[in-house]
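Peer 1: So, here's a batch of structures to check.
Laboratory data are not the source of any read-out in this text; all were calculated from the coordinates shown. In this text, all values refer to a predicted model and were calculated from it rather than measured experimentally. Cβ atoms are built from the backbone, for glycine too; each structure is taken alone.
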Structure I
Amino acid sequence: MSGRRSPDTPIQQTFQKFLTDKGKGDTGESGNYRRNTERELDRFHSWALGKTADPANADPATSWNGIVEAPPVTFADLDATVFGDYARYLRGSGYSHSTINTYYAYVASWCGWAHGQGYISRHYARESDAEDPLPDSNNRRPGDQQAWDSTDRDLLTRFVDAEASAAIDTFGDIEVPYDEVEDPEGDLWNEKVRARFEAIKRCRDRALAYLLAYTGLRAAEFLRDPNDERPGRDGLRWRDVSLEDRSATVYRKNQQWKEASLPEPVLGPLRRYKQLLDPPEEWPVFTTLHRPTLSSHVQSGLAERGLNEDMVESVRSTWPDLLAGAEHELDAPPGLTTDGARRVLQRLTDAADIDVNDDRHDYLAPHGGRRGMGEVLVREFGYAAAARYLDNSEEQVRQAYQHIEAAERADMATEALSKTDQRVNQDSK
């Protein structure tokens, strides 16, 4: 590698470019995530230069001299050991486990970006040697695990609503004369098709966000697992969705087909998405939008229908691949994977400027939607009802949400003591 992608590039020279990529606004200079990440990158750089005491890696703490003999710190100076030492430094700084992992995640995000940009050969920050000093997330209290709250749900759904509504309005505002319909040379027709495809993408994002926010479904129950080819693990199909009955037939964790509920907020986004796409019933609800995958799928599908190369290209010049597949009722394209859904949520969380305080994820992760629904159901209807809805045992739900029961017991004890102990009675008032 050479030039600006050289390992000899000072790491600080890339901070602003990374922050701009992650920032909000036309110039990428705003947003909570950008501000928090900038703070943590500055902390990492100061530590790497030896400008801060490090009791975890030096004795005495003030003898820490950083990872280089002299500035600047370059990418050639980085490896998994450096990030492991930094994780150890954070852990020795007195922060809570959740905060340590959150601060580390900001720096790890930059490291992953640098790997993707070609500055370093591996994502050092996420190698096991680097992460070993981090607090074990398995020792977290149940209530510390990510759970979307009402604010998270509100910010996310408001954002995807606005994005979908704007795209639908744009699509609806384009009027194509009758004699230009399906004319690949017609400017208005092509503009209309592009607007429809954009609206479908935004409506897909909205439907995904709503399902995760309001159904309590596990992502694996309606998205594709690339490592599991069994029916039910290849993505929820439209034929298994009944908007009239407000239900969907899903392959549950216990490997049984069961009806899952679709609460009222989910129905509108699903219905509008289906209307725009008009897919065959055997298609997955959430299809991949990966261009090479769709291109290969449509070309082979149309060829199997007997179309020659010129005819295939004519179809593909008229329609985006996803729409070409739907219009010609081709076999189902691959569904969106669980990893793909995480990437969608990362993008939406960043675009909606939602600040997430989680030790492993700097975005609204799919499992957080399910846990958030569990919180609502346990508080409103109790453990037994929540267990039935979430398709879990009551014991599992009590274990997962024991922090709620602990708080309720604390309230009971306070109420009882307030009737017998004068001081508690006064304090409670």
Structure II
Amino acid sequence: MRRSLADELEGTGDLRSPRWRRAVERVPRHLFVPAFFQATDVPGRGALWAPVTDRQHDEWLELAYCNKTWVTQLDGHVTPHDVAEPVQGDPTSSSTLPGLVVRMLEALDVTDGMDVLEIGTGTGYSTALMCDRLGDEHVTSIEVDAGVAANAAAAVRAAGYAPRLMVGDGLGGVPEHAPYDRIIATCSVRHIPQSWLTQARPGGRILVTMSGWLHGHGLASLTVGEDGVAEGRFLPGTISFMIARPHAAPPLSNEQASEMIASLADADPRPATVGPDIRQDWTGAFVVQLAVPDAQRLTRRVVGGPWVDYYIDTRSGSIASLTPEPGGGWTVRQSGPVPLWDRVEDSIGQWRQIGSPPLERFRIRTDGRVQTVWVGTGDARLTWHLPVQ
């Protein structure tokens, strides 16, 4: 099964080097996913998560070696062993599909003797792959969830590896074992922490998915300079990870949302030049998020009326709504000090003017205090400064 998985990953182009192929063939993924949730639709109940365990499911072993992501935790505490029937819930931990794991490890571009810090141990599968490639003494991994970390540690030991495994907030890194030649994150972040920059050796590489509250995602590869400033580019592919818990969106209560929506009552409507469907384009969604990085999205409808998209920035107290019109198009209403949808339309318009370049043409730079993303050059350059708090 491991050889078959390696063959599949080579066929997709994710697995390219003999050393990583050997790791895939040697590391038993089934030890890291003894139980997981499988998405399922139950008539009358909608989309649910069905538990799959090594003791209760005949196809468990075969599924363990599928090139798929398996959810291992819901709502921050529910595991497959806690339930007997399909349940609702929001995924909070998972075993990422092996193709993406290997693609990122290949992009990390390690060589023998390098020290790697992994942010987010998860199930421990990627940790074990790195141990097989580099040696236990060169791998440090940190996981914020103590229960997830304990399960990962048991699986890593059972597979025969002994890296440094830490429990804590990976956004702070692991300074006691720094410096690192490579830092790789299996969660996404809104901004790259200063601690990662200071714990990376000059010339070291950071590989992390940048995301935000509007669920735009881009995998960034940055090199840290002698001055501690990191600069790099976004890599091709549609890659997403769960956001680091400290970077998650602040809670938005029904009362708070309703109050902000009510503030639109006196707002002047206008036709939208960009509709919310722009978020169906991978790069377009990322540009929207760059334009309004503090906004969250929700949808609501009045009985009998259309679904309305709301973009809410609780920090500035600003809101924009987009209502579909019967004949096509959208109507915008805005309230608050920041005209949110004006900013979206401006960014999308400029992005389109320079040819709608894909995400792999975007670049990123950060010194831990100011984080900048840009695309294009000269007069055609678009620049966004992102929040670092």
Structure III
Amino acid sequence: MKYLKVLAFTHKQIELKELGKLVICQEDLNAKLQQVKLHFGISELFYLATCNRVEFVMATTQQVDKAFAEKFISFLNMGLCSHYLGTFMNAASIYEDREALNHLLRTSCSLESLVVGEKEILAQLRKAYEKGKEAGLTGDYLRMVMNCVVKTAKEVYTHTNISKNPISVVSLAYRKLKDLKLCSNARILIIGAGETNRNISKYLQKHKFSNFVIFNRTIAKAQLLAADLNGEAHGLKELKAYKGGFDVIITCTSATEPIITPEIYTSLLAGETGRKTIVDLAIPNDTAPEVLEQYPVNFIEVHSLNEVAKRNLQERYCELVHAEAIIDQNITEFLLQLKQRRVEIAMRKVPEKIKEIRSTALNTVFVDEVQGLDEQSREILEKVINYMEKKYISVPMVMAKDILIREN
């Protein structure tokens, strides 16, 4: 474990908007990492960059401290001024040995994420490693580390409830909408083209909903979202004149007064009288209370969703102790596997040495005696030597593994 080091910059110490300054352009990434690997004598290396962390995972005998980190980042030539370089160095987290493995396992299980239980980080870690592997930056040691990382994360996600219940308002809103069992051609009006509505529209599109009309104050943003959804785009002022009917309204704007007033809702109904659905994710709500009083509506709103999200988040945190037990168990197993692997590597030359001894015995030391044997005796001798050669190769390996297992 003495070779594993992690240099990390995360949301815990650095503002998200500042982390972007540490992101390396993909076009330059492999060349820069190859250069830094060679310059600092690092055996293996890969680089992880997400929206809330930038990390360098390495196998090296180098002492990795703040002084090394500053030289390392400076060599990467990211164009950081001295002020930002100093800020990042003060915020850098450095992990070594068992602590480094523990950090990687916690990260892969989302215990270090902004949102505990979100699985995206595991895929991001795997992708980062695979890119490093393809570029020839990693080797056998980090391969074993990543096998442990993936195995541990899968066990945590499978055997705990850390990711079972959604905690984002958007995913909760979609689940409630899904429970209504709408047909995929349901008429969906989207009011507002901000991030929240863009995110929920991705869920809808993924699940084959296809009938969208988007309204937004800035028509250009409505057009962008409409292009993604293959829908219509209108300015928000056109809402009160729209007569195309609807089954669902999804609304999230920054308006301080209700957008969906009784007058506008009546107009949007276009004479239809059935129960409709409103998903209102705005704060304050875009829907006037009178609409809910006067009309039959399935109303999904942000306040109740937030309460569910908080409960679900608390449940996730209750699962941390189970996740950490799985992590500890996997670290213990990995340390044994690492010792076994080192024995395997150390003993790779045993077969070659035994073959050399065999050749010397038959062709030099006992050459006269062997040549004096008849053909049948030579065959028997060959069989005996082959048998002993195989045993001499396998027995030390088995014994070494048994010793390691008994020690642990």
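Peer 1: With percent of Cα pairs over 31 Å apart coming out at 43, pick the structure among I, II, III it was computed from. Numbers along the way, then the final one.
Peer 2: Working: I: 53; II: 43; III: 59.
Computed on structure II.
Peer 1: Going by mean count of other Cβ atoms within 10 Å over residues 208-215, which of structures I, II, III comes out largest? Don't skip to the end; give the middle numbers.
Peer 2: On the way: I: 25.8; II: 22.5; III: 19.9.
Between I, II, III, the highest calculated value is found for I.
Peer 1: If FRET efficiency 1/(1 + (r/R0)^6) of positions 48 and 152 (r between Cβ atoms, R0 = 30 Å, to 0.05) is calculated from each of I, II, III, which structure is the one that comes out at 0.70? List each step's numbers first, then the result.
Peer 2: On the way: I: 0.35; II: 0.70; III: 0.95.
Of the options listed, only II reproduces it.
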